[in-house]
Structure I
Amino acid sequence: MAADRDALLADVHAQAVRTLGGRPTREAVLAAVAACHAAAGTAIGARLAEAETLGERSACRAGCAFCCHQHIAATPAELLGIATEVATWPAERIEALRRRLEQDVPRIAALDHAGRQAARIACPMLDRKTGQCGAYAQRPVACRSHFSTLRTACERDFRTRGARRPNDKGVPTMESPKATAGAALVGLELALDELGLAVEPVELAVGLRLALDQPDVFDRWLAGENPFPPLPAPPNSARARLGRRYSDMLGDVRARLAPTRKTSDKSTN
């Protein structure tokens, strides 16, 4: 399985390098993000099918949005896609989103991961009437790859604001789709990092408000600036345990795959 993830990572990275070129434009970045999301989606579908043959099935359904009330990590490139989607909305819908962000972002920015879950502040992209994502086609990999196998556990965590009794278990999630989709995202992020573009994850609501308030934010990002405040890693993540930045961990992946990539380069020459 690790070899399959490495192959996916390498494929997405190679395609992103070709798409981005030496001086990427907004259009090139959007195309690279779309290709990454498409590759991740295909791989996720395969992992879900494999899991179902083993008796493990996702409980996630349209309109079930308990997981949309926590910090949501998006890369700067993914935010570009979301902001571009929002720009096509009718003016009144954009204005409603702005009001929501002005109300919620100061609170969100002050909260850690546990505090955000306890506060039950919804993602700004969530339609509170339907429980569906307002930017579903542009949703980040963090959302695409999150699957619970027990809806009642999700609801319990939402109702109790993340508080658990001593014998309560956490929400059971499917790890294979997450790891596979993460490999696709790393392939894209390696290509962006190699061009000197910021890749540290951003809280979606915080980043989106910045993008809407400062129209030049993505031009600055494309010029090599990092205008987005990074989202601290979840406390149970490997990045938090190691005390590493995301870009540092990308460096580790690059070093690990370097021999394979050199061999691949030679075989294509």
Structure II
Amino acid sequence: MQLFKKLAIAALVLLTPALASAWGNEGHRISGQIADSYLTPKARAAIKKILGNESIALASNWADFIKSDDNYKYLSSWHYVDFDRPMSQPEMVEFLEHDNNTDAYVKLKFLITELKKKDLSQSNKLLYLRMLIHITEDLHQPMHTAHSSDKGGNDVKLNWFGKPTNLHSVWDSELIDFQGLSYTEYTAAINHTTPEQRAQLQKAPITQWIFESSQLAEKIYADTKPDSNLNYTYNFKYIATINQQLLKGGVRLAGVLNEIFG
């Protein structure tokens, strides 16, 4: 509870934003920057050998940047795990334990296993690490664990301050970009955790991450009507949730990286 109280306070810093142009990949960079702050020295050195001068924050966007390259089209379904209906936690765990789709859950487990191998080629290490960073962060964006029927909210048309968009994009970028902060400024505003809070977040299994996100997705669906014009009220209502998910994603990413490399 202490963690979420701090997030609520951090949200107050972000409640009077300017309509500013920012990069749509900022959310990934924020979680990546948070993860970087919690790496062990051993993990940091191992990741440096793979990424070189590319930071985790910047590497986290590679999976989106490469989407236009036909050679990487096979990665498109790795970004999300959608569901046909709302599920209880036991139902979701059961579903995921038998999941054999090419989705974020299956591929994240694959990437973790592969990156622990000592004989992995450098090219595969680079590809797999970039994808692991991105997918871990994606699973904390609620609309990446949403309904398959509307493509994770992509088919739910809305307006954001009068501009046509969709529900997925609002949560991918509009809310975050609206704060008018660089990713380093945003990280500084929300990255406040204790060792105990980090340990609690990092011990949760991946199925728990997905269930938490999907529960938020259901709340968002219920509260966001198609063709609505979203504005300051929506920002006020959900900015603390955005902050919470960005922070969780970064802390848990650090936990996964430290487990693999630390």
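For this structure, a couple of remarks:
- Answer label among I, II for the case where helix-only ellipticity at 222 nm (-39500 (n - 2.57) for each DSSP H run of 4 or more, over all residues; to 500), calculated from the coordinates, equals -19000: I
- Once relative contact order in percent (Cα under 8 Å, 6 or more apart) is computed for every structure in I, II, the highest value turns out to be that of II.
- If log10 I(q)/I(0) by the Debye sum over Cα atoms at q = 0.07, 0.10, 0.11, 0.17 Å⁻¹ is computed and equals -0.23, -0.47, -0.58, -1.46, the structure in I, II: II
- Structure (I, II) behind the derived value 14.0, 43 of Rg and Dmax of the Cα atoms in Å, for residues 125-188 alone: II
- In terms of mean count of other Cβ atoms within 10 Å over residues 133-140, the structure with the greatest value among I, II is II.
- Structure with the greatest value (metric mean count of other Cβ atoms within 10 Å over residues 77-84, set I, II): I
The numbers here are math on the coordinates, done by the rules we state, and not lab data. Source: prediction; values computed, not measured. Cβ atoms are built from the backbone, for glycine too; each structure is taken alone.
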